[in-house]
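Nothing in this text is a laboratory measurement; each read-out follows from the coordinates by a stated rule. Note that the structure is a prediction, hence the values are computed from the model and not measured. Cβ atoms are built from the backbone, for glycine too; each structure is taken alone.
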Structure 1
Amino acid sequence: MNEIYQSPLTSRYASKEMKSLFSNDKKFRTWRKLWIALAESEMELGLEITPEQIEELKANKDDINYEVAVKREKEVRHDVMSHVYAYGQQCPKAAGIIHLGATSCYVGDNTDLILMYEAMELVRTKVVMAIKTLAKFADEYKSLPTLGFTHFQPAQPTTVGKRATLWIQDLLYDLEEIEHFLSNKRLLGSKGTTGTQASFLELFEGDYEKVKELDRKIVEKMGYDKVIAVSGQTYTRKIDSMVLNILSGVAQSATKFSNDIRLLQHLKEVEEPFEKNQIGSSAMAYKRNPMRSERIASLARYVMVDALNPAITTATQWFERTLDDSANKRISVPEAFLAVDSILSLYCNVADGLVVYPKVIERRLMKELPFMATENIMMDAVRKGGNRQDLHERIRVHSLEAGRMVKVEGKENDLIERIANDEMFGVTLEELKEILKPEKYVGCSPYQVEEFLKNEVEPVLKAHENDVELDNEINV
């Protein structure tokens, strides 16, 4: 296979579970299950189909004769009819009733919906895994003060755990969208060439109740309980757009997380896992590049752009059906799932192996904290009888000079020493160091983390406690 192009999504990134969902075996076996559901339902509603024919179909449902289908498609240029022919070759008694009354979208669209639902369930599992992993991290570091940033400029301190809750919250919103989508699972059913079910009304000699019952039976046999009420030949491509918007949302959340980790790794405060024999750079042997977080951002960018494909397809479908959706959705939908699957595997892998360096975090915080503590220092001096305006001016002068020493001369921040040596403040260096304890400046962060985990995260994890956890190991 080295002489032909292979998608990196299947050869390098996506999990076995997701690749299996979009495999030919899964697709064409689902087609055959749908043909069995159709024939069996038609038999139960009175058409001249025998149990023997149904049994023949069931006996050959998983033994797909691909070579026959491929050869036939070269002749007729139609994938569905090629597989109808191939199935019929294996089931001579049932050949005449396979696909009876249906159009290609009966198997194509119902299968696409089933694959998207099952793939979204896999995405949901991995999102929950990421939430669970980050929740442990947030709880462990809920009280560890760290410098906050706005505009990537030093700002009021927060805690490492509080920052992690921001990543979790984004995933919770994504999970809500996923849950809403999965709570409304519907199949196309059997709608016919323009959605009027005319062929089925003809088969049942004008009995509309049987036509409706056929829809219900097929959906039930496929394990679902809702059917799309009206359609053209296809289900509305709006569903594809909705799906990729959800996946794009997951990609956006993952990018925010990965960017934060990349910045923190530059600061040497938090690093993604780095294995013993991992090479960071082919030229610079000392480097520890955040390659996993970079890959998250890279794949996520692809997904966010890919979400435009079904949006444009949805907007440009004509009347009851045009075929300019087919080639596009064969690529855009599966690849979005494969990419998000890879992103979430990376997300879980990185989150599970984050390395925190408290001393580095403390050192950077203490370089900036004196400036942030000046308001507290000034208020203490006012309570001792000082003049607020005079003190403010003196702090302004000291702060500018201390800042100049740091920026121009590359020296340490000596603002605290300057204030301690200024009699106007009447405070010792020891007293100032007490004032400068980092935990005094993180506000409600530790409590916010505790309440967030208890009230927002724990109910979600409880609801999914029986989910099977997947391997988050990455291939490269």
Structure 2
Amino acid sequence: MERNKYVSPFSTRYASDEMQYVFSEEFKFKTWRRLWIELAKAEKALGLDITDSQIAELEAHAEDINYDVAQAREREVRHDVMSHVYAYGKQCPNAESIIHLGATSCYVGDNTDVIILKKASEIILKKAAAVVKNLSDFALQYKSMPCLAYTHLQPAQLTTVGKRATLWMYELIQDIEELEHRLDKLLLLGSKGTTGTQASFMELFDKDEEKIKKMEQMIADALGFPGCVPVSGQTYSRKVDAYFLSVLSGFAQSAYKFANDLRILQSFEEMEEPFEKHQIGSSAMPYKRNPMRSERICALARYVIADSVNPAFTAATQWFERTLDDSANKRISVAEAFLAVDAILNIYINVTSGLVVYDKVIYRRVMEKLPFMATENIMMKSVKKGGNRQQLHEKLRVHSHAAAAKVKLEGKANDLIERIENDPAFPLTRQEIESELEPSMYIGRSISQTDEFIENYAKPVIDRLFDGNDKAELLV
């Protein structure tokens, strides 16, 4: 590796080889050649003077790209597409005359970009499903474990550790469904010509419009797409990039939410991300177990959320049939959004495959707050034994605030139960009071909600998309 030039962290630290390949020059240029082959096949089938031997020659050199010839030519003519047409022609002299016939640069450039959107999205879906699988297993394991729930980051009624995981899953599943929707709607540009009118093909096919439409459908079929866009300028609408990056921003938001929650839980010492045997948490404080992976998720997620604005501006500023100010921004913003979300999901898979739960800490923290939550039940039980509801409510208010002050101001244990036991207004024994301090009485439908959610929402995603690999190795 050269150390005197900038190197993207996505290549060296974050994104997988699988995702990097989709955005590589090799994938791009091999896809260009595939597009030229499918164009020639369609044109031949529809009557143009193209021979089987010419197509066979193109197919014989579909993979072995002569990059040196293309690069030398590009230094001369300053045009990447025509440089690769030239290089392909040198390898296929008999087919040279029919390469790129009737097409403009966006035929290979934009159609390849659409294919890249599809391939990259399929990787995202597969990895997101792996996260859902991990969280689903986790939720089922801990669906019955009561824990403090929070509103305003203040203790509220109880939930369970597993039920909380369904919240993380549901947000991610919504992102998955949104990305699947975008893929269902994704169309190739096709071969529309310089301003989208297909004028060059009108000339080639003697104004036979049915043949032109058939040609585009044949190309779409060969490349696994339902069709081509009905109308365009020179390019596919840049709103497509904006749509996809908006969905990627959604994945980033969901992962950010999970990672932030886990960072807080790790601070509470209730849960932790995996911490490897020889991992160092701090250069200065040897005892530290910092949530470094969750922090990395948050850092990358912020980048994606901000990056998603780029294609929105690009789509808004395209003039008439096209301008070229999209190109430099597009090739950076789209690629890096996918690479970043790929990295986020790699970490998300890694973290959720080894979440650590400290059940005794969770129980202790529940029991510290449960007396406050049990006051309504204690009040109702007291009323059934002859107590006055309004008087008991006021006494519970006073006792609760006094117990809270003892905890907060004196650093002592919560003595609310003792205060209630010693107050003659409450006709209950210690045993009757403590019977209301069973945490499982306060988790509502957490268990059944978890089971129902996994059966009806998580399992279909897992069955549809999970490829059996629920682990991810981090580059660094």
- Give the label, chosen from 1, 2, of the structure having the highest value of distance in nm of label points 7 Å out along Cα→Cβ at positions 103 and 135. 1
- Message: Of the structures labelled 1, 2, one was used to calculate distance in nm of label points 7 Å out along Cα→Cβ at positions 167 and 383, giving 2.9. Name it.
- Response: 2
- Task: Kindly point out which one of 1, 2 the value 6.2 was derived from, the read-out being distance in nm of label points 7 Å out along Cα→Cβ at positions 343 and 431.
- Result: 2
